[in-house]
Each structure stands twice: as C-alpha cells, then as structure tokens.
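Take a look at these structures.
FYI, it's all coordinate maths here, none of it is from the lab. Bear in mind the structure is a predicted one, so any value in this text is a computation, not a measurement. Cβ atoms are built from the backbone, for glycine too; each structure is taken alone.
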Structure I
Amino acid sequence: MDAPINPWRAAYETFKASESAAKMGVPARDAAFARFEAHGLPTKRDEYWKYTPVRDLTPETGVSATSAKDAFAGVDAYRLVFVDGHLDNARSDRDALAKVADLPDAGADWVNTVYAELQGKKVEGAQKQIERPFADLNLAMATDGIAVRIPAGTSLDKPIHLRYEGNKPAHLRIVMLVEKGASATLLESGAGALTTGSEMVLEDGATLNHLRAQTEVADKQFTALYARIGAGSEFRTFTLAADGALIRNETELTMAGEEGNGYIAAGVMGRDHALIDNTVYIRHEAAHCESRQVVKNVMDGDSKAVFQGKIYVKKDAQKTDGYQISQSVLLSERAEFNAKPELEIYADDVMCSHGSTTGALDETALFYLRSRGVPEKEAEAMLVAAFVDEAVLEIADEGLQDIVRASIDAWMAERAAG
C-alpha cells in the first residue's frame, strides 16, 4: 500500500503551482517549508510550545472574526486591506502610499535581499535555539503582503494600517526597510490571517512604531516578527490581544548597532477558553543598547496566558540594559498564567533583570473604591485599566494609547454585561 501523502506537502505543491506569489524567493520558501515539514505541528514535547500545543490544524483550517469592531477604523492612515490573503486594491490606499514611500515590485533586488534575511538564522553562541514552525509555514506559503521602503530622512505623515479580512487560512508577509533617520508607524488589525510574518530592518537613527490589535480573532492566529535595530535606532511594538481561541505572537529583536533601543509590550485580555501566548527573544549584539519587555495579562473564566521571554547578551555587548516584567491578574479561580523568563548573559558589564507575578485584584484597593460608592464591576474595571496601563504607556503616540485604552474599557464593559 502506498504511504499517505503529507497534507501539508500536498498543499505546498499546489500553492507553488497555482499562486503567482510563489515565484518570489523560491529558495527561501523551499528551505522554510523543509524546516516546517521536519518539525511538524508543535506539541507539549517542544520546549517553547509546552504551554501551547497545537491540535486539529490542517491546511484547510479557516479563520473567523468576533463581533468586535476594528480598533483602528477611525485612524487617519494609509490603509491596505487584505481579503482572503490578497490585497483588495479597490479598498486600499496603495497609490497614495506609493507617493511617500517606495513600494517596489516583488522582484526588486532590495526586497529579495531583505526577504528571509532575518528569519531562520541561528542565534550564534546561544545554548538553545527556538524553533518557529509557523514562521516557516508563513514564509513558505505567503500569498501576498507588502514591501515598504521608507527613504532616508523621511517621516511618514500618518500610519500605515494593514487590515486583514476573510475566512480562508491566509498567510501574509510584511517586509519593511526604514532607512537612516527615517520614521514610520505601522498598525495591524483583523482576524483574516492565519499567519503573518514580518521582517523589519531599521538602519542607523531610524524609528519604527508598531501596534497590533488582535481583538477580533475568534479562532487561531500565529504571528512572527523579526526586527534588526541599527545604531541609535528605536523600535517599539505593542500588541493588544483578546479572547482568541489560540493566539501565538513571536517576536525576535536583534540589537545590532550601538545605542539602539527595542521595546516590546502587550496587553492580554482573556475569557472563556482563550489561549494567548507571547514568546519573545531579544538578542543584544552591540554595546550600550536598551531593551524592555512589559506584558500585562488579565484572565477570566477558563482562559490561559503564556509569556516566554528571553534576553541574550553576547560577550561584546557591554553596557546592556535589559528589563523584563510579566504580570497577570486572574479574575477567575480557573484562569491560568504560565511564565518562563530567561537570561543568558556572556558580557560582564550589564544591567539585566526579569520578574513575574500572578494574583487577584488588590482587595484593599477594591474595598476602598466600593466604600466610596463605586459599583463592584466599575471598580474592577478601574483597577484593570490601571494595571494594564503600564504596558499601554510603552506606546509612543498618545492618541494610539487612548484607542487601546478604549478597547480595554470596552472589553471590561462587555464582561460586566455578560
């Protein structure tokens, strides 16, 4: 009897034969799929997936959205809308964006240089490598996406907003090059992507602010973000995730130039059986760099949050300042938070720290508010907002901070009404 055909292999071969996008970066795609096929779907036996095993996922697994609204719908932005894995030109501002940034064709030399430049590389000298099968799946089967080059010295007048819609298991790729002294803001929202993969290169003195809202994801979403930060550059990323059946966000920053700054923050809100995982790896390769990880989780019902954060400091990365904090408030006795902070340091003149706490809302503070006439649910909402705000303050733009706060307030109001 013939051996059964691997459904993922069959899906990949069909993709290569039918999708025009498959012609870009073929060697990188083939190498990525080989890694994914060799690893298979993650299980509890995989160290960095033991809290987040993946079950019942096939190449045909679709996605769906909740009734939540697009958090960034009211933001004045260059909006690019992807439906079922492909750009909807009629609803997108691609032509307007092309007037202020370079959107080269898929075959442009610089795109093929950056494409897959950061992903799949081993961390030199690290005790253990992190395998990222969904990042490999995304790279192998990306149907569409966006490549953006922000010219040197350019500051975009408004954010770029990537909007994901549809029900198919879409895989979307984001490639950004922010040249010397340039700055930009990137927003992402929507449930219409099973995987997204991002490679972001910041040249010296560049600034990139990234904000992602995962408040509409009903089923699964896997993201992988790789950023290389040049000398004197600053990269900030914030994710607000709520109620997804399985959300896994992987972020890997490489501090490649001296005096670079990399900040990662997240607010997680979970109810029912939600599972939300933030896994972070920051590599300090250059001296005098600063990194921060601030993750706040608010979990209710039978939900589960996971945080795995690692700071790796190479021998020559002296004067590194690495800070990591992950905290969780459990609103239910059945809710769960798993934390795995790690430090791997080979330099001798550094300041690195990590901490993690889990507990209920402060009963004293809750009693104080109740004694002043504040209803219980409103008092809980006030304390939750204050708790998560330490992460929200990592967002550079105050207007975007307020949008995130409004989403948190809406989540607490819906919880109170339910």
Structure II
Amino acid sequence: MDEARPGYKHTKLGWIPEEWEVARVGDACQVVNNLRAPLNVDERSGMVGTFPYYGPTGILGFINEFRIDGTYCLIGEDGDHFLDYSTKPQTILVTGKFNVNNHAHLVQGTEVCDTEWFYRFFYHRNIIPHITRQGAARYKLNKAALEELLIAYPSSLPEQRRIAQVLGAWDRAIATVQQLLAAQQERKRGLMQELLTGKRRFKGFGGKWKSHRLGDLFERVTRKNTVGEEHVLTISAQHGLIDQREIFNKSVAGANLAGYYLLKKSEFAYNKSSSNGYPVGAIKRLDRYEQGVLSTLYICFALKPGAANSDFIAAYFDAGMLDEGIGAIAQEGARNHGLLNVSTTDFFDIDVHIPGEAEQAAIAKVVQALNKETEAIQNQLEHLTTQKRGLMQQLLTGAVRVKV
C-alpha cells in the first residue's frame, strides 16, 4: 500500500476522501429491470410514436407509449462496447418519458447515491473483469454481476450533484464544439460537391471539363517491400493512410512484410473493403510518412508526371467522386470477408471528369483551406475531450474537491 495520505483512505477502488463511501452497486442504487419492455422491430413498426425506445448504446426508435418516467441511467447488459470503455460511453443518462429493451440494465439512484453520479462513475470505467462471454463475440454483464460492482461516492448528495454540474458544463462546451464541427463538415461537403463537379466555377475559368481514364492519369505501383519498411498502413476516415499501430496500438499484419507493396509519399491506394463507412471502399493518398507498406489486396497507384494536380485528385477521391464508377464495376455477389471484387483492369478503366490544371490548382487551394478550418475545430474538440477526461478522473476519485 502507498504511504498514508492525510484526509484520504485506501479502499478496494484506491485512495478516496475519508468522508466518501465504497459500496456495492446493489446496495447504493436500485436496478429496476422490471420496467424494461422487450419489443422486436416488427412490434415497434406497428406502434410508431414520439417516446424513445433505448437499447444499451442509444435510441433504437420511437414508439407511441412509455413505461418509464423520470431520471434513470442505462448500462449495457450485453454487447461488445464493454471492450472499448476508454473511447465508448458505457452508460446513458435518460430523463423524461421513455422505454428500454432487455439488453440494457435500468439503474436509479437512492438517498445515498445520485443517479447521475452512477452515470458519471461508470461512463468510461473498465468492467471487463466482471463480464462473461456468450458465443464467439457476445459479452454479458448480468444483473447479479452489476449489483456486485463497487462504486465510490461522496457521502454528501450535494457534493455528488455539484461534481455532476461541473462535468455537465464541460459536456455542454464539448457539445457546442461538436455542433460547430458538424456544421463545418456539412459546409465543406456541400462546397466540395459543387467545386469538384463543376457546378460552381471560379471567375476566369470556362470551358468544358474533360473525361480521362484512370489508367491515362495513373500508373500502377507494385513495388515490393525489399527495404524492410515496417509502417504497415491502414485507412482511417480522419487520418487517411496511417500506421496500424497508431489506430490499433499494435500491428495487426503478419510478421513477414516482404511481400507487401511499398507505397511512397504522395502515392495513392484503394482499399476494397466495403466496411467502416465506405460502401465501395476508399482511396487515400499517403501524406503522413515518407513511405509505408500495404497488403497486396490494395490497388496502389501514382500520378503520371504532369497528368493532374495531386492535391485536386486527393480531394476528388476524398469526396467520393469515384464511388459511382467503382459501384458499377464491383461484383456484389463475389465478396470475401467484406472485400469487393474489383479487378485492377476495371479499376483503371473508370472515367474521371476533371478541369484543366489551373482550375484544379484553384479548387485544391480552397479545399486545403476548408481542411485546415475543419482540422482546427477537430483539434479543439480533442483538446476539450482530453481535458474533461483528466478532470473526471480527479473529480470522481476525490483527488480534486469542489465547494458545495
């Protein structure tokens, strides 16, 4: 045990203020699962209304009746979100008239532990040691296990509520920036759609855009990794081509990378995967590193010298301007673990419709400015979220106290 800390006591949950308590969830709170209403999709389709119907991670729909009225906290009974506790919320706070299915526990506070305190305490808490596994990939927190979980809390309800108020203010600040980011992304999406289709033209530019085969603008890259490169790349919606270790905290590729394609900076790669929000896959340019390696399942390619403006082309692909062309050649019945059956020959036969090089450069400049604005808001959101996480850790353990 660490050395004594004046004003604090050591518990099974670590150091907490002397006047705080540690108790079983079943003793500090009420689990009122009898209020749940399991309804399948067909049943809900016949009773559409205005009252939300919740599952373990959010609203599943709206129905015309409610069974619950008040302030409650939901925590999942099953699901794989338990494994991502550091990034995915484990609890939901609901106030008003609503319903919940049988895949979430319904928890209400008592005279010793406020409902919102339970919500905050378990919001990002690791409860993996207390869940069981059902089948290949289904994890379960049964009611008995939930009631055995330990919770630390101030013995004073006003202190619990004051801490909740402080964290609520941070939530509102984060929500404001999230709304700002969503508005910026929508503005960027709309403007890029107009610019990259020629619906909006800059002053001084005229004439028709021209169609080109991808194969006329690009050459395929098939160089193998003979240099021992270890940056194994994957596609991220926010970061583009990025080292797997930065996304998964480990490399998920095989140990032998000699057979992988070696991609160099400013070259492109098409991922045939139809998952992760990309129904026909995604094309990204390597910007983050001087080089990296990719599975041979990717189609890698580079602009031919003088064929087009690389920044324009990167924006063109990011905006999904090639999605229709890829969708037309993808063989829907020949998927393999989410991979589209897109042949290299068909891929390079896709047409792109683009302006002259000077107009490409002008469009690329505007897109780059939009990207910088969006990135600045994303950085602000990440900064606020990180600060809140640190503050939560201090407030929910009593390391930092609030005045009541």
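The greatest value of relative contact order in percent (Cα under 8 Å, 6 or more apart) among structures I, II is that of II.
Looking across I, II, the calculation of P(r) over Cα pairs in 20 Å bins from 0, in percent that yields 27, 60, 13, 0 traces back to I.
Computing distance in nm of label points 7 Å out along Cα→Cβ at positions 49 and 289 gives 5.5 for which of I, II? Of the structures listed, the value fits II. In this comparison of I, II, the computed figure -10000 for helix-only ellipticity at 222 nm (-39500 (n - 2.57) for each DSSP H run of 4 or more, over all residues; to 500) is attributed to II. Source structure of the calculated read-out (mean count of other Cβ atoms within 10 Å over residues 89-96, 17.9) within I, II: II.
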